[in-house]
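Next up: the structures, one after another.
Derivation of every value follows stated rules applied to the coordinates shown; laboratory data play no part. In this text the structure is predicted, and so the values were computed from the model without any measurement. Cβ atoms are built from the backbone, for glycine too; each structure is taken alone.
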Structure P
């Protein structure tokens, strides 16, 4: 996967995305993910890989300052058509190279993003970098359950699925290893498809070593 290919893939996906990934069990997973999440008014929230804005409806009219980034202009155009709100800023940006200063956001959501970017480790580093100390990163994505091997079926399908724009064989703890000095995992629980889709919450515990 690379950014150029992802732009092509999500140009094709954009008209269909909400019909598939914001209905049925995916919608139920989002509802479960965001259930009982409440932040202080004025909190600065970043959605990495905001796509068509499927997550944003759970956070409207609560006094938050919301920023969403995505590399797909086509996906962003759909999100912009849905949400004409002065407290929502939608920006075309590479999640692997964010143009924000360190410690800019109180909370970050990275739903279905680590499995689609070319370099999930770099993306995780960037999310932790721009998060304020004491803030949380909320992740909903496809991962191998902790301390388990990738299933044979997944291993066989993985190359083809990656060609379609997503990875079904990531180990989150291999990714988190590179930010373990700055963050810790608070929650790791299955949320859909017998644990393939997982809810993970990490807290930033120390200042990132990376420079702006």
Structure Q
């Protein structure tokens, strides 16, 4: 698939991601558009990987050193325990600090970050990342104008926020094979398991 192909030509997002027709196609030509997508891919991957590193080692940005995951801190407790709006409020609060939630969240950040940075497995990364962003969107619940206690939610848009934008970027990177430029996708695509399993592309 090249940058001139469209999702409509492939029959929609689900067919495009599932199709193996382009799994062994040659890498795309090096153009300004493909280079821009490569820069967008690297930047997006770094966002996910940095979040993993900061939460794991407590680098002092979003996560202070005393809350580092390697020192017993919980990557999900702070965020999920403070969910105070939306139909899943109590569900998210009950998950806060659970080991399974911490591990899934951190493995998701690491897996998505490494895959997107390397330009491999972008289809799986798009699905996993979009699911993660959907859950985080539901936790913040932008449609609400007020929190459960009646205070303003400070939501600036009832539908679109950065979680939606990240999900759209991940899908675009997969659709337009952003890993072909400055990534390991050409080598990855030659692996026998990837040739026979298009979803790994």
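Numbers below:
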quantity	calculated
Source structure (of P, Q) for helix-only ellipticity at 222 nm (-39500 (n - 2.57) for each DSSP H run of 4 or more, over all residues; to 500), computed value -9000	P
For 23, 21, 17 (semi-axes √(5λ) of the Cα gyration tensor in Å, calculated) the corresponding structure among P, Q	P
Winner on FRET efficiency 1/(1 + (r/R0)^6) of positions 44 and 164 (r between Cβ atoms, R0 = 35 Å, to 0.05) once structures P, Q are ranked, highest first	Q
Distance in nm of label points 7 Å out along Cα→Cβ at positions 76 and 92 - structure with the largest value, from P, Q	Q
For relative contact order in percent (Cα under 8 Å, 6 or more apart) computed as 28, the structure of P, Q it came from	Q
Structures P, Q, by FRET efficiency 1/(1 + (r/R0)^6) of positions 36 and 116 (r between Cβ atoms, R0 = 30 Å, to 0.05): label with the highest value	Q
Source structure (of P, Q) for Cα extents along the principal axes in Å, for residues 132-171 alone, computed value 36, 16, 9	Q
Per FRET efficiency 1/(1 + (r/R0)^6) of positions 68 and 84 (r between Cβ atoms, R0 = 25 Å, to 0.05), the highest-valued of structures P, Q	P
